[in-house]
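> Alright, structures below, take your time with them.
Read-outs throughout are calculated quantities, based only on the coordinates presented, and are distinct from any laboratory measurement. Being a predicted model, the structure only gives us computed values, none of them experimental. Cβ atoms are built from the backbone, for glycine too; each structure is taken alone.
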Structure I
Amino acid sequence: MSALLEVRDIHTAYGQSRVLFGISLEVAPQECVCLLGRNGVGKTTTMRSIMGLTPPSSGRVTWKGKEITGWAPHRVARAGIGFVPEDRRIFAELTTWENLDVARQVAGRPGGWDIPAVYRLFPKLEELRDRPGGFLSGGEQQMLTIARTLLGNPELLLLDEPSEGLAPLVVEQLLERVLELKQKGLTILLAEQGVEFSLAVADRVYVLEKGEVRYSGSAASLRDDAALRHQLLAL
């Protein structure tokens, strides 16, 4: 199956500090792919390179057969790639509903995701529609950030460390919602440190270390091979 997203040999730096050293990956339609690894290995930088937030200094990012390397983030989003950042970036002073309404107004892409649809996915957000974003829990903020991104009707959803800092019960609930998105046919690229979360949802895995891909293979192979997990992740 032809890839929706292809990343080929990208090198990315922050000033003089090089972070990515030839990362290559691909994501096929309706596939969930995980970038797995410890903090600081380059997962977030890979996401930012795809979105144009930190453009690679070399290499190529191709979306649906068209090179998008270095495009402005808003242009990447309008092309069909939605980004859920680790720091969430909700409007703390706006209510839950107002946060969603802002996203709805600037979405710019037609599709099946509207406010009633994201309320069906995350019923808690409807209960909290009048609560300011700054008074939501971490899990509620994560739900809001994902819902806001879905209102852009992306074909590919980039999820950066969605389970980071959340209580185990909230992580379990979030996993159920991500699995539901996968079952609906949404293509997902996930960056995670949480091995159990990653292997429960991903079809394929890229393990990153020091800005390079150390392993690429099926999630099932990594899940079933304890020695390989220990070798790659010290688990």
Structure II
Amino acid sequence: MAIRLKLQRGKLIERPNRFIFWADFKGERLRLHCPVTGSIGGVKDFHGIPCLFSPSAAAGRRTAGTVEALSLDRCRSWIGINQNRINGWMEELLRADAMKKMVRCKGAEILHEIREGNSRLDLCVRHEERRTYLELKTPMRDLFFDGDAPLSRPSDPNYFERGIKHFYELARLAGEGNRTIVAICFMYDAQEFRPREQSEWSRRIREAVDHAKGQGVESWQINLKITDRRLSVRSLFRLW
């Protein structure tokens, strides 16, 4: 199953601030929205990097569209960067039962943005007899990608800075008999996710993860494939 996309191909010129890209599209200079406000794989100079962007459908927008993906290997593959889309895309893929290796969704109700305790969890697949809660993480500060460009190496897993409480909430729900999953989502062919564990922050995360593991919380990695015309599941495997 694939999600249909209608993206245009351009070439980045610069990133003057964290919200904006300038890009060349068929000789025209376009102002595009950058959906990642922080670092993208440690890339400093975006000049000449190919990109895929979704044109703005609304009149009066301050940008001509949004950059959805970029290529660091001369257009042989694309790295999706729009973290804001991942929940919607994952919901579509779940409804199509495209990830039945991880969770079967046929006949289930899919809920999103579920409030549980002090946390808001991304998705819930609800069958009559059981619920499966999913919390999605989409790291962008580091890229787990073997391309031609010099990228920053995977660093301490601050991806979970806002999500430590999610591990404890998922652990509580697992203890009540629910199935709970932390899904690490990459919009490219990522290597297996193995963050370093060196800092004090890593120690706190490790404690939360170990507690969640002990309660039966699962972790899966989902690698998606994005092109100018479609998005699909490339690979799906369990981490722990």
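> When distance in nm of label points 7 Å out along Cα→Cβ at positions 87 and 135 is calculated, the result is 2.5; to which of the structures I, II does this value belong? Provide the component values of the computation, followed by the final result.
Working: I: 2.5; II: 1.4.
Considering all the candidates, the number was obtained from I.
> Given that Cα extents along the principal axes in Å, for residues 63-190 alone, derived from a single structure, equals 40, 29, 25, which label among I, II identifies that structure? Mind showing how you got there, number by number?
On the way: I: 40, 29, 25; II: 49, 32, 32.
It must be structure I, since only it matches.
> Matching task: 19 is the computed value of relative contact order in percent (Cα under 8 Å, 6 or more apart). Pick the structure from I, II. Show your work: numbers first, answer last.
On the way: I: 27; II: 19.
The structure behind it is II.
> Have a look at I, II and say which one yields 1.3 for distance in nm of label points 7 Å out along Cα→Cβ at positions 55 and 71, as calculated.
Numbers: I: 1.3; II: 2.0.
Among I, II, the structure yielding 1.3 for distance in nm of label points 7 Å out along Cα→Cβ at positions 55 and 71 is I.
> Going by FRET efficiency 1/(1 + (r/R0)^6) of positions 79 and 95 (r between Cβ atoms, R0 = 30 Å, to 0.05), which of structures I, II comes out largest?
Biggest value here belongs to II.
> Here Cα extents along the principal axes in Å has been calculated and equals 58, 43, 32, so which of I, II was it run on?
Working: I: 47, 38, 37; II: 58, 43, 32.
This value belongs to structure II.
> On distance in nm of label points 7 Å out along Cα→Cβ at positions 7 and 215, which of the structures labelled I, II is highest?
On the way: I: 1.8; II: 3.6.
Greatest value across I, II: structure II.
> Suppose helix-only ellipticity at 222 nm (-39500 (n - 2.57) for each DSSP H run of 4 or more, over all residues; to 500) works out to -5000; of I, II, which structure was it derived from? Walk me through the intermediate numbers first.
Values: I: -10500; II: -5000.
Of the options listed, only II reproduces it.
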